[in-house]
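Peer 1: Before anything else, here is the set of structures, which you'll find just below.
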Structure P
Amino acid sequence: MDIKKIVKPNILDCNAYIAGKPIEEVQKLLGLKDVIKLASNENPLGPSPKAVETIMHYVHSLNYYPDDANVRFKAALAGHWNLKPGNIFVGNGSMQLLELICKTFVGGGDEVVAGKPSFRVFYELVRAAGGNLVEVPLKNYVHDLPAMLKAITGRTKLVIICNPNNPTGTVVSHEEINEYLKNVPDHLITILDEAYIDFADNFRDPLDYLKTGKKLIILRSFSKIYGLAGLRLGYGITTEDVSDMIERARMPFTVSLLAQTAGISALKDEEFRLKTIENNNEVKALMYKRFEEMGLEYVPTQANFIAVNVKTDDLMVFNELLKEGVIVFAGTNTFMPGFLRVTIGTPSQAERFLKALEKVLSAHKTYIK
């Protein structure tokens, strides 16, 4: 029997997520010992030390189920943002929260408006839920909020604004978001996916947007700024009625014991958060300078990655960099052919990537110094 005959038609339209290659896979595939990964925008400084300390304390309690209601974790988040616990819902990373939101609000024929290019997962989650994604091209690599407003119809259930945007690293201003919220219809929910917001110059208290009275969900992640990508931990901030509906669709025990407790401690690790931002700003400036010396166009970023135009086949450059022991992300996989998306690592990681990139491009004579 052809399995496609019993699969829902909308699933056939979906594609599996393409993640950055693991270090171990590249080592085994190419026989390399020293490999660095700059593909998935992970924190190059490691995890929050306070989170690690807490994990070691709770590791012997893994025989117990985690608190399904996430009481302590939600209380910590509520205290951090001066909100009520009812304003918060949590999950196994912000990607799982996006899936949960689509499961809650999107059905057959419903529309979701998003920018293009933006986080590729949006496209697959909407299709998997049976919805139709309405793609609005970015303007100068930034979300075009007026055009997104024009794309809204009576069938629109969600508008997703990834801010800073993945893969471009760009942001829309407070003024643009406020103007959008003034004009967006009341029949839909706007999602601000702020997984990278800690790296942005326009970091803002989410309460400012919630006060507008519009239906809004703000997503945050512990993966980037706190270095907890391997634990999978994210949360959403919204109104209590929206949070209640999402909680009804949630499966039990989606956030592990270690993730909950590590998240509580990470919120208190301001020293590590500031150290991560300082490193990001320092290395970003270094990469800008070297790209300019190589004559390469890049998109100025407000995140912990940079999209750089290599002016040739990005998949070829990606594969050649693998041979040099450097893992990046090919732009073709993020709807940006000709670009690489590169994590801003440590100074030594950046130097190694830049030297490898210059070597590859020189060999193919594709850039001018």
Structure Q
Amino acid sequence: MTDVTNGEGRRGPSFAPWLIKTVATLVTVAVTLLGLLFVTFMIGRVMPIDPVLAVIGERATQAQYDATYLELGLDKPLLVQFGIYVSDVLQGDLGKSIRTGQQVTTDIARVFPATLELATLGTLIGVAIGVPLGVLAAVKRGSWIDQVARLVGLVGYSMPIFWLGLVGLLLFYGILGWVAGPGRVGIFYQGIVEPITGMLLVDAALRGEWVVFRDAFSHIILPAALLGYYSLAYISRMTRSFMLEQLNAEYVITARVKGLSEWQVIWGHAFRNIRIQLITVIALAYANLLEGSVLTEIIFAWPGIGSYITTSLLANDMNSVLGGTIVIGSIFVGINILSDLLYRFFDPRAK
């Protein structure tokens, strides 16, 4: 593509660097996803589980075993099997679940909205509390507020999440009775709201079923708050670090000398310059909640993809386990790419 020169003889902007970065990003994504598929494929092959017996059962005859062995393509070279596996995944075929008898994609489409709803609410809680807490800790550096904020972050980062979940259930559900117990909604309200998005709070609000909405909110608030606490520990710590760097910069001193209010200095200047960095931090926190909420879902009997993968693993249903792993890994890669694009969009220096 020919560059356009201006009157001073300087070359105008070219699309070549943008094109190169786009191609490089696409290649990186393709290689990452291919590596993910290779890892999941090899896990399925090295697990001490006979895939044939998992399909037909241990009481099948030798003839049935041999027929299924050929049908699954296990007689082909490993590289050919991997090629078939990649081709099936690219066509949206993750295999059939032995436990449910349905396609894995159908099962995941049913359970993933529950995880998405839980992780989204947890991230919103983490951002709403973690960002102001981190800013306040940086502004009041060395004070008791800073010490409390750092202690809150340390506890959230070091305490096992399953222990916090059990303590939360005992205290807020068993003793105080402030929230509902495990599960996504009470038995009485199950099946009342017809799914639209699969996220029960959203569907109940869209359908106008406010009684169901309140019951579902009572069930989700404790596990979401637990995940939110886990994420705010990371978000507040990173926000504090970013803000300390900005508050020590010369432009902040200049702004104060000019007579700007402390509010304008903190939020209008210092915080404005860390928003781009926070995009990546929040995106990573969100991705971690999507893939790392397995223990929380088990403790709270939350019917999400974490519980689905765990139950499938216990049942030796490797198609479901590997399919769920691929979906979560792909989402993690997608969120990282999205955060990178947002970073480039909001930061002119990255363009």
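Here, each number is a calculation from the coordinates, and none is a lab measurement. Keep in mind that what you see is a predicted model, and the values were worked out from it rather than measured. Cβ atoms are built from the backbone, for glycine too; each structure is taken alone.
Peer 1: To test your reading of the models, identify which of P, Q gives 3.5 for distance in nm of label points 7 Å out along Cα→Cβ at positions 24 and 240 when calculated. Numbers along the way, then the final one.
Peer 2: On the way: P: 4.6; Q: 3.5.
Structure of origin is Q.
Peer 1: Using distance in nm of label points 7 Å out along Cα→Cβ at positions 40 and 328 as the calculated read-out, with 1.2 as its value, let me know the right label among P, Q. All intermediate terms of the calculation are to be shown ahead of the outcome.
Peer 2: Values: P: 1.9; Q: 1.2.
Among P, Q, the structure yielding 1.2 for distance in nm of label points 7 Å out along Cα→Cβ at positions 40 and 328 is Q.
Peer 1: Compare Rg/Rh (Cα atoms, Kirkwood Rh) across structures P, Q and report the one with the greatest value.
Peer 2: Working: P: 0.96; Q: 1.06.
Once Rg/Rh (Cα atoms, Kirkwood Rh) is worked out for each structure, Q has the highest.
Peer 1: Here is a further query. For helix-only ellipticity at 222 nm (-39500 (n - 2.57) for each DSSP H run of 4 or more, over all residues; to 500), the calculated result is -22500, so let me know which of P, Q that is. Walk me through the numbers before you get to the answer.
Peer 2: Values: P: -12000; Q: -22500.
Derived from Q, not from the others.
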